[in-house]
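Each structure below is given as structure tokens.
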Structure P
Amino acid sequence: MTIPESDFDIILWGATGFTGQLVAEYLATTYGADNSLRWALGGRSEAKLQAVQQSLLAYTSGVEVPLLIADSDDDNSLRAMVERGRVICSTVGPYARHGTPLVALCAETGTHYCDLTGEVQWMARVIPQYQAAAVASGARLVHSCGFDSIPSDMGTWFLQRQMLTRHGVSARHVKSRVGRNRGTASGGTVASMLEVLDEAKRDSSVRKLLTDPYALCPAGTTGPDQRDQSTARYDSDFHSWTSPFIMAAINGRVVRRSHHLLGMPWGDDFRFDEAQLCKSRAQALRNTLAMGGAMLGLATTPVRKLLARFLPAPGEGPSREQREAGHYELFFHGLHPTDSACDLRVRVAGQLDPGYGSTARMLGEAAACLAQDPLTATGGFWTPASALGEHLYGRLTARAGLTFEEVAID
């Protein structure tokens, strides 16, 4: 289906929220407000949108970014907005609570879409529900375009590209290990996490889905991967103790979906796992206990009420100083299928706070990629690596402050 000419390349939906404002600032500083990228701010409150619009004037040479008013609960206003954009870039979560009508309209109208969701249970619902409509309309919908899960997804993609170039084969097992990182949480992230926990508490099928490593692959998909790491473990390839990484629950499922969507190029027995590198066994044990205790506490009403006093509320997040002091690195170790001497390791690193400063850049470039680049992916639900691949890699390294490099295996 031919997509009609749109008024805007990108409509940033949720531009008045904490993360939405960061994405707006990134688009303004990177692309300005001229015709090189036609974009607009979308949201419910005209007054709040105007405040964001005015805050961007210093980056756009005084040119005002257009405003679009719509409401997630008003199908007519939401449709009117969607039909004016080539790409809808959404920062409005929790997506399980607010995101479905927008996804449905994008799939129906042929409007491309990207977001920041890490809500596996929601993606597992909307993908099969709206896949046929997206295929028919030509809409490309790409979830998880922030710290979850671009570094893991594109890091695995980059490692496999390097492995194929150097050795002519793919790694059958990729270990993702999170190294040094510094970042803080926002109220939006906390709200999304609580939404997942609440759904799991109410519905046993959601609990079962969240333990399935292939939850985002087509129904019935199986493979060699088991449940995500939940204990402290020693990794002989990294000569380091590791602890569970909280975002492995989404990152691993996105990577496995990428492998499926790309046509299983890394083999039917491809394995992926993700964990946090630790300096010692003691630190790995402390991290494991702390994460387990925090998740148990958030799932328990009395403890959650106590913890709520110390957690950021929706709309709150790290200061500019905190974001600029942030950083992160992930290592990807690819095991050669027959010769360990040919194993390969790459490092993906980013500037700024991973969940907000760097995430705003990643999401902005994913949206620009969908809007401007000659992608070959057809309509349907995709992952960053499977739909955007080489084009997104170029944007991340040229503009978004990410680095991808081979490193020595010690």
Structure Q
Amino acid sequence: MNPVLLSWSIAFAATAGVILRPFRWPEAIWAVAGALTLVMLGLLPASLAWQAIGKGADVYLFLIGMMLLSELGRREGLFDWIAVLAVNHARGSPRRLFFLVYVVGVVVTTFLSNDAAAVVLTPAVFAAAKKAQTKPLPLLYVCAFIANAASFVLPISNPANLVLYANHTPALSLWISRFALPSVLSIAATFVALRWTQRDDLKGKCARGRTVERLSTNGKITLAGIGVTAVTLLVVSALDLQLGLPTAILGTVTAAVTLIRERQSPVELVRAISWSVLPLVAGLFVLVEMLDHTGVIGGLSHLLALATRQNAPATAAVSGLAVALGSNAINNLPAGLIASASAFQAHSPERVIDALLIGVDLGPNFSITGSLATILWLTAVRREGEEVSFMQFFRIGFIVMLPALTLALWARLIA
């Protein structure tokens, strides 16, 4: 078999494994197996594979910091405390609780990233549903969909934003001028569509008037750690620096302070974290490197440059839609890397790059494996004893994603 065709077949099989999870094996197994197969068969030099893995260092560090903060929030009762506050403010209405969770999700995604919305917010929302004695899935869906719908409000709202601009992110004022209207339309359209899909499960009443217990000192430390992390990410982003190391440091310091105060070993905390997401990301980076190695990205950049010269607005719209749908086939992290490399080689204008970014960020709401944030969300949901199938998510995503994507692209391309 032709080496290029064999490489693509292996990459396709690995991606299909991530999406379909045969034998219910974790997504990471399929991504890593695909990467190892490419290297073992000599289809991708080991040196290039290691370089690809190294490119994900900032993402790994960012996820480590967020996962540490999330697990601390669970351990120290922070999520339960937040849940009771949310339930009491809902005043017995599941619909009002849904709205409150959505607003909080917008804030968390905007200032802490979409991965934080999946990792940090999901356990708190599940706790809120449990306290409110209402169906958890309508509220949990908020964490998944808002994580992508609000992920281009600010550069830090999604690490993929920084990847797509190859660490040359536009200044904050310029970013807001270009993405404010698309973000507002995306968030609003997603809320309306998602609220409509969940209308039956949000009927009736839920519990109210729960007793608010005092938050422990370690819980306050964890809350402060999350707050400091949010502020730090804003500052670091404004300085055009990478987010991973500061996030990992702050997560580690917060964990160290709480463990020292409790005089506990870190072993239990470390064991509770879902580390499989890191090899999953590494495997995806290797699969993208294979596409570059076999000339796919070069071909895409040539087509993109040719189309842009002929009709830039149409190219932007089609490219945004294409990468949005493509993200669901290969995950938006590799899709973003491919789009970034292709746009860089094609010297694409800002509207084309902005449309690609909207597609990479918002498109993954179509399916459960479209983005890293959604996979993290799915891991958190499974940990709470819930299960969401590919088709179950897809039926909602089909209704939710397309209107939001259309409005966001329209708003950016007419600005």
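When percent of Cα pairs over 25 Å apart, for residues 10-137 alone is worked out for each of P, Q, structure Q gives the greatest result.
To which of P, Q does the computed value 3.0 (distance in nm of label points 7 Å out along Cα→Cβ at positions 58 and 370) belong?
On the way: P: 3.0; Q: 2.5.
It must be structure P, since only it matches.
Quick one: helix-only ellipticity at 222 nm (-39500 (n - 2.57) for each DSSP H run of 4 or more, over all residues; to 500) came out at -25000 when computed from one of P, Q, so which one is it? Source structure for this number: Q. Could you figure out which one of P, Q the value 24 for relative contact order in percent (Cα under 8 Å, 6 or more apart) was computed from? This value belongs to structure Q.
Each reported figure results from applying straightforward, stated rules to the coordinates on display, with no laboratory input. As the structure is a prediction and not an experimental result, all values here were calculated from the model. Cβ atoms are built from the backbone, for glycine too; each structure is taken alone.
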